[in-house]
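The structures considered in this document are given below.
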Structure P
Amino acid sequence: MPDPTPHELPTVVLEAAAPTSRRLVLNRRGSTVWDVETDRGRYAAKVGYPIEATSEWPAQEWTARAPGREGAILRHLGVEVTYGEWERGTWNVQPWREGTSLYDLWEPCRAQRAAKEPDPGDALSCAQAVAALHSKGWAHGDIQPAHLIVGQDGTELIDLALAHGGLIPDVYDFRFPGCLVHYEAPEISKSVLATGYAVPTMEADVYALGASLFISATGWRAVAYPDDAPRAVQRQAVVDGPHRPVNVAGPLGKVIEAMLGPAPGDRPTSAEVCRALSS
């Protein structure tokens, strides 16, 4: 559940961004995101803070560090970003990514599956964005349809706070706690169940991209489990498998099937996915 009252932009963020206008776009446990207009252009401003314990979930501190960690990662990747700390956590201000999420873009495929098939060009664009990140030595760790923003000039990967591949300042760093289970590879779910943590990998990113393409095309999670199942039950279902039949027509379905391979070595690389979709 989101906090009933979203956090306002802290003074330090207002001073850094100098917005001429701002619009709240996301308010969830542990973070708020604002769309801000400035004299220099349009930016996303993210503010993180700890999640307090309730009867439904434990306390989590890593959410306070996430915007700062993402800022450090974006700096590694050569993206224009400003980031730092405020009294309850960290923040960053980064360029706004214009486009439509993969899930929203393929909504007509889910609503009229007999009449409209997913566009392999969109899938290729998403795979190219993942492959570009991998070519720089980074695994994303949190690929999901909402983080694949398809625009006129290609796909942008957003929300890199959980990425793995380079040195992060200790003040911002934290261990990978897993991601949204719908897109977790079996080996990630298995590690989180056993230890509470995992290590993001490129192989797990390929699985997550396959699961993202599948749910965006069909409306179904790759692995079946009850909607209200606890996270541990969800993860055990992912570990135990198998995934649902990939009922996506044509070559795209075959590529998704390969991406959802149960073992990391069974899956194509992101570059191989791009070659398969290009052909």
Structure Q
Amino acid sequence: MKRTPVVLWIWYRGGSFKGFQRQPGEPTVQERLEQALRAAGVDASLMPAGRTDRGVHARMQVGSLRLPPGYLPETLAERLVPLLPPDLGLCAVRRAPKGFHSQWSAVGKEYRYRLQLGGAVAEAWRPFVMDPGTEPRLEGRVPSPERLAALLEAAVGRRDFHAFHENSSPRKPRTLESATLHALGDGLFEARLRGDGFGRYQVRYLVGSALLAAAGGLPEADYRAALDTGTPIAGLKAPAHGLLLWEVLYPPDKEPFPAELRRQAPGLPEGPPFH
């Protein structure tokens, strides 16, 4: 009998883990999830859509694996959820479309970064929001949301983002389809970035450097030159705890999660950082 290829939609709060990727002796998302899978009778390695760094959260992380013969996706959903730790959960298990690969089939991702630009951080949001007042390079500077929004928008397009990601990521053109700033109320804002691919720390460097330029701590001309030419700058890497992988995007013929399922997000906890 053949094994059944399935796709998992998982969520997690990154503060409890040392990143996504399995590391010997460390509590990572992959290690805890595969541990739960084994307890549920599925001894398989998870193939993720990508990796998140230590402290980064995910509303939708996608992973694929093959179930043992006779093991149904519905059975896995029922058995797996009770075995997961409090900060890691499951929204859906679906049969994989033909030819599906969780990473290589993806055509894009959306990340969201939360930051407080006025007032005090609400206690429920504190573990999930950057407070610029705690950043030494922003001390005494009050960035304008309007200017920050304009600087984020300036990054949209297909370009070399070399100045905004680690050298460990390949240097190649990437397309940032949109970069917008949204007010959530009480001084809390959310930067939403959607693109076909991101280098390591790219969202954190983009948001942090735009914030620094908006506050006058980095010449705007240097920021824009870095976007246009890839020239390195003394940018700012925003802290991990403000970053959320919102969703992974697939083309219609490889889409494992219908639009209605994406909207409903069954099993996703209420409240920060997912709502």
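Nothing in this text is a laboratory measurement; each read-out follows from the coordinates by a stated rule. Given the structure is predicted, the values throughout are model-derived calculations rather than measurements. Cβ atoms are built from the backbone, for glycine too; each structure is taken alone.
Quick notes on this one:
- Origin of the derived value -11000 (helix-only ellipticity at 222 nm (-39500 (n - 2.57) for each DSSP H run of 4 or more, over all residues; to 500); candidates P, Q): P
- Looking at relative contact order in percent (Cα under 8 Å, 6 or more apart) over structures P, Q, structure Q comes out largest.
- Given 17.8 for mean count of other Cβ atoms within 10 Å over residues 222-229, calculated: source structure among P, Q: Q
- Answer label among P, Q for the case where FRET efficiency 1/(1 + (r/R0)^6) of positions 62 and 166 (r between Cβ atoms, R0 = 25 Å, to 0.05), calculated from the coordinates, equals 0.65: Q
- Which entry (P, Q) yields the derived value 11.3, 35 for Rg and Dmax of the Cα atoms in Å, for residues 206-261 alone: P
- Structures P, Q were shown, and percent of Cα pairs over 16 Å apart, for residues 14-77 alone at 56 was computed from P.
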